[in-house]
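Pasting the structures here.
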Structure I
Amino acid sequence: MKILTKDDIKFEKSATGVLNCKLKDGTVHEHLHCITLFPLTLPEQFISVIKEIDQEIEEIGIMTGLEGFDEVQKQLVRRAMDERYFVPEILDISKLKTKQVIRGHGFDEWEITTDRGKKIMYLFNPRENMSVNNAGVIILTDIEKNRYKISNLEKLPEGARAIIEGITM
């Protein structure tokens, strides 16, 4: 495993929007992806820089964090990770309805506001599709396997907090 520091790697976007890098030894790598190894608990630490060639993955190295990188470099890495990990943040829950389908089996319809806009998501049994990680981040997985997160329950409006707390109690 090769550890990459700010002095070892320089990222750039190609004219077509592809992430590339140049290493300290002059080696150029194209069509890169940045994958955080702990996306929910340590999103900006332990970032693997990889490239995919014909479905084969080659790891260029791992950055232990973004400290010391300039803002342009940090933004290139963050955008690359955002493209890979799409987990909207729930900012509010405006409505929750239970819909019965057959003999007591149904699903819940949630009207939510996320950091990417308003959305309606559907959950079968929220207790089974909600998890809390060691950092206290709540992850909800809808019936289409999309994930949504609540990073800080205390920042939700009171009504939304009451919905989540009612499920977890």
Structure II
Amino acid sequence: MEQLAHAAYGLYLVLILAGAWAAVRCRNLVRALLGLIMTLFGVAGMYFLMAAPFMALMQILIYVGAVSVLIFFAIMLTRTPGGEAGEEGGGARPAVRTVLALLSGLLPAAILAAVILTKAPQSLPLKPELPLGRLGQFLTGPYVLAFELISVVLLAAMAGAVVLGFERRKSA
């Protein structure tokens, strides 16, 4: 059983890294979005490995489902008639961009690793798991306003993308 967990961990790690690489390196925004979706599925798999199925399903529902679709519509609505949005090129050469991207990713990781290794916090005992029914009562009880505001924010972002798309098409 432990070997299966290691194999699943490796699969999810490959999904995360390959998706992140595709999201960063693809010049086509739709393909970059597909890389992001692949990364988000890998993160959901990691949540499953950590015995947090609720978090994994929320990852899939919220990020893969809602946010990715919202980004996809924003890409489609803001695309310029002459080509893909964001394909102007310019800037540094690809090799320089790759080195800068690696540095910008590895430098914060190295700083975090150094802080964690030098000042490791004391481990805390885990609290008992909260049943999903109780979590549902919190979301529909005292936190119902925050829960509903999330949908309002997503609706406002989608409406903004539609307005920007129509304004850009009118001016073109």
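What follows draws every value from the coordinates through simple rules; no lab data is involved. Note that this is a predicted model, so its numbers are computed, not measured. Cβ atoms are built from the backbone, for glycine too; each structure is taken alone.
Compare mean count of other Cβ atoms within 10 Å over residues 14-21 across structures I, II and report the one with the greatest value. Intermediate results must be reported in sequence, preceding the final value.
Details: I: 12.4; II: 15.8.
Checked I, II; max of mean count of other Cβ atoms within 10 Å over residues 14-21 sits with II.
If we compute Kirkwood radius over Cα pairs in Å, for residues 78-157 alone for structures I, II, which one ends up with the highest value? List each step's numbers first, then the result.
Working: I: 13.5; II: 18.9.
When Kirkwood radius over Cα pairs in Å, for residues 78-157 alone is calculated for I, II, structure II comes out on top.
Which structure, out of I, II, was helix-only ellipticity at 222 nm (-39500 (n - 2.57) for each DSSP H run of 4 or more, over all residues; to 500) derived from, given a value of -4500?
Source structure: I.
Kindly point out which one of I, II the value 15.2 was derived from, the read-out being mean count of other Cβ atoms within 10 Å over residues 110-117. Provide the component values of the computation, followed by the final result.
Working: I: 15.2; II: 10.0.
Computing mean count of other Cβ atoms within 10 Å over residues 110-117 on every structure in I, II gives 15.2 only for I.
One of I, II was used to calculate relative contact order in percent (Cα under 8 Å, 6 or more apart), giving 15; which?
This value belongs to structure I.
Rank structures I, II by distance in nm of label points 7 Å out along Cα→Cβ at positions 6 and 54 and report only the one at the top, that is, the highest.
I
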